[in-house]
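Derivation of every value follows stated rules applied to the coordinates shown; laboratory data play no part. What you are looking at is a predicted structure, and each value in this text was computed from that prediction instead of being measured. Cβ atoms are built from the backbone, for glycine too; each structure is taken alone.
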Structure P
Amino acid sequence: MKTKLLLILWAGWLISFTTTIHPSGFFIPQYPSSWPKPIYDFENKPLSIATVELGRKLFYDPFLSKDSSISCASCHLSYTAFTHTDHPLSHGIYDSVGHRNAPSLVNLAWSSHFMWDGAIHQLDLQALAPINDPGEMGETTAGVVAKLQASPPYRQLFAAAFGKGSISGAWMLTALAHFQLTLISSNAKYDRVKAGKELFSSQEQAGYTLFQANCATCHAEPLFTNGQFENNGIALSPELKDLGRFSVSQSREDSLKFKVPTLRNNYYTKPYMHDGRYKSIRQVLQHYSKGPMNPHCTSLPKNGFAFSPKEQVDLIAFLNTLNDSTFLFNPAFSFPN
């Protein structure tokens, strides 16, 4: 009875902020009609209240790590647009330090590759990487399933979501994916301007014009990423020696290419780049104002974009219109009571 009441309360929050629920309990998250069709097939694989609520509980539960100290939310905090901001690289169990900055988890239904190097092709499989990584959660899928099977509350939640006796690694991954698929950010000032509800200031409009002329190829509207892998001219870190997409494809063309991150909620997702090397948007713009710092970059002009100090301020003003506070503080995405 308690679980059923929680699901009803959660559904009420979700209706208020994100979507509408079919009487059957299945739903397709809402997004602006002007957006492209999601890559995830919601029509044939709709979400359910029960699987999403289970996924949210799993997402916030350190139970998934070997020593019960690290949850998904440890590196993907809701109030910072589902990333971390207090250190450049992700942290794991036993105070271990990873080798990449945790990406923001937002609008994932429009992604076909996950992680900075695109090593994962399905969101349903993505959680396998951190759970089984000794430097992150340090567990095994079988170990997590055993703990779930020994937990009466989780047995109840899995039964509500998938049927009696259905606790498996596959269902765990599905639930986590279903929760993350609801993390849609589409209520920034930019979105309200596009919907005809607000207007850009003159400074924001100047920044938008600069953005469209110089940045929109990689950070394509309305998602503000093209979902591809690009070499953005940053120098190879001598400590991390991270070659990006090359580690997956083994193609020389992919050396130092990383997945283009979304610019949505950029104010909250510092530090920036795959290794968190830049602490502010101003530092990022200063990088792009110079020429490429590695010989493999073909996406930047030879001498950079040469943004003037005023142009950088205008660009920052526009980028601030991509911040969506309703997304950060949506109770449907927060720690479950």
Structure Q
Amino acid sequence: MGTYVPILSNKQAELHSLADIPAPDRESMLPLIVVRDPRPPRGRKSERPRPWSPETHLRRAASHENDGLVGCLGSDRILLDISQVDRNILESGEHPAAWLLRYCRDLGMTTVPVIGAHGDGEYRRAIAGATRVLHTGACIRVRRDDLVAGAEGLRSLLRDLDLPRAEIDLVVDLEALAVDRARFMADVVRKALEGFRPLNGWRSVSLCAGAFPMVLADVLDHDSEGSFSRTDYAMWRHACADLGECDLQFGDYGPVTPSDDAGGGLGAANLRFARPTHWRVLRGLAPEDKTPVPEDHNRLGRLLIESTADFDPLHCAGCEFIAKKAYNGGGNAKQWRQADFGHHFATVREHLKSAA
């Protein structure tokens, strides 16, 4: 069975769903966690004041408490991307990437720092310095634009890191993937990776993308359901056939898009149920005054269970939650999205095991 590389943010729905996975099953997963910047984007005021400082936020992101990386994942090895955190966020002046990586190490977590092939100079220097202290190697995350730019940026980065390829995880992240582009993008990846050969010289090579619809409201009406192709998985299968020389790992964004807010929100309730080749999505009633209809998630859960012949409440923690709450009530938007992720993770692990 190959290693599964889900790309996630450090939001509760994602982290808690990972924590629900039995420890032996997590051994076949290598999550890439993108740490969010604790401050709102420029030009947009936060709707409510934040009760802690940026430094405290970073501590909470890593902490051993229930909502932090260490609290959810223990000493698991993870890939940690801190490039979205503002360089000047700490009063001490220390780069937040170096600070957070050291803090995670001190709490007992094995973190592999993530860096882009064409990234910010200060971030690159901070990560290069951290690799010399952590001794866990590094991860290079190659985006779609990086593939177009070629391998020169990668060679420059390898010089800065001063690490052999055998100590580097290479993650090719195509981000949002169009539904009809599986074969085409597999060909693009095959040609682009010519500059990265020999592929079996890297510690690992992963191909990741997100194929869930960018805006669910554009493709699915209220109080209806739809089926959406898992094109990311189909593309990976094509690429595996094309790149037979290495063990190409599969990665995705779970049942969300690369820009989706997995923590719930003010939209209609919805369930996103992974199947071998597609997602089955049930979308709820239109919100009332920007507020989701009460108990609509529970109604959708009942519809899902009663119309899915092979639904198994013992399949995973996500299915157990759906079965319990569908008929007994309760659960907030974050918890229902956590169930989506839990079922997705279990389904992908099964697919990878059968494809091995």
Structure R
Amino acid sequence: MLAIVKSEKKPGAKLEERPNPKPGPNDVLIKIKAASICGTDAQIYEWNAWAEKRIKPPIIFGHEFCGDVVEVGSMVQTVAVGDFVSAESHIPCGYCFQCRNDQMHICKNLKILGVDTNGGFAEYISLPSVCAWKNPTTIKPQIASIMEPLGNAVYTALADEITGLSVAVFGCGPSGLFTVGVCAASGAGPVISVIKHEFRRKIAQKMGAAKVLKVGENDIVAEIMKATGGEGVDVALEMSGSPDAIHQAFQVVKKGGRISFFGIPTKPVDVNFADEIIFKGLRIYGINGRLMYKTWYKMKNLLESGKLDPSPVITHEFSFKDFEKGMTAMIAPDRSCGKVILHP
């Protein structure tokens, strides 16, 4: 089979022929129909400091994908040959304290597809059946391939009450844009989107942002306070990992409000616990992946309701042989893309 492989400890990747995987007794063999590029994949491609510490080449990367089940292991009961599935990228062990307490998404022995094991930038993948989510046959492959990152947005937004509440979403990467859509579809309002890249302004608006503020162009805190009558927002959702955005989130959320943190800072961030958290009586959630599978059921229902349409975030599609064009779009300084889809 053809696969996109991180074969060396340096920038770049190669399209190579690799042996077809063979499923074990608890695995399913999937023929990939579409895969999407995550920011993590771009980091692996660029070979930044995180990738250098974490990734052990050679490895097939990519963890956002969908495909048809073409073979199942002898112990598999949850999916069958012919099912169209998306992948949950967190591989749980099934026996640690977290797994036994309804927290498989933060399993103590967690492995991640395309990071710790071979991933989905390939024509076929052997996937643990616990990570296979069965889709309705009506869903488009492009949408099915982004269920994993869309799930990040659903978990972030719906970690606590959201309907009828004002929200500020910091970050305009695909997960941030999906989050705007989830908030709007769930009856939040107004939803304020804080962006860094101008290309993504119209996408944020299409996803349901009532107001879009740009870093470096607007006084973010002042504009959000003005838009909320000086009260601040009920909910702040931080999707970028930017230290500035983290502090702005603390500033604009009202007393008794909620912040969900999904973005990952590249270094430790100083926080004024007294003024930014304790005296404001905040509720804070750290978001890691998706709840298995509570988040997936919510996402399925939002999509089937027609209230959530993530398609405006998808801006580019390429074949595997042109994967470098997709990576180039993802890492361009102006980020003139949304979600990039790859097809075998």
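Given -9500 as the derived value for helix-only ellipticity at 222 nm (-39500 (n - 2.57) for each DSSP H run of 4 or more, over all residues; to 500), which of the supplied structures P, Q, R does it correspond to? It was calculated from structure P. Calculating distance in nm of label points 7 Å out along Cα→Cβ at positions 157 and 213 for structures P, Q, R picks out P as the one with the greatest value.
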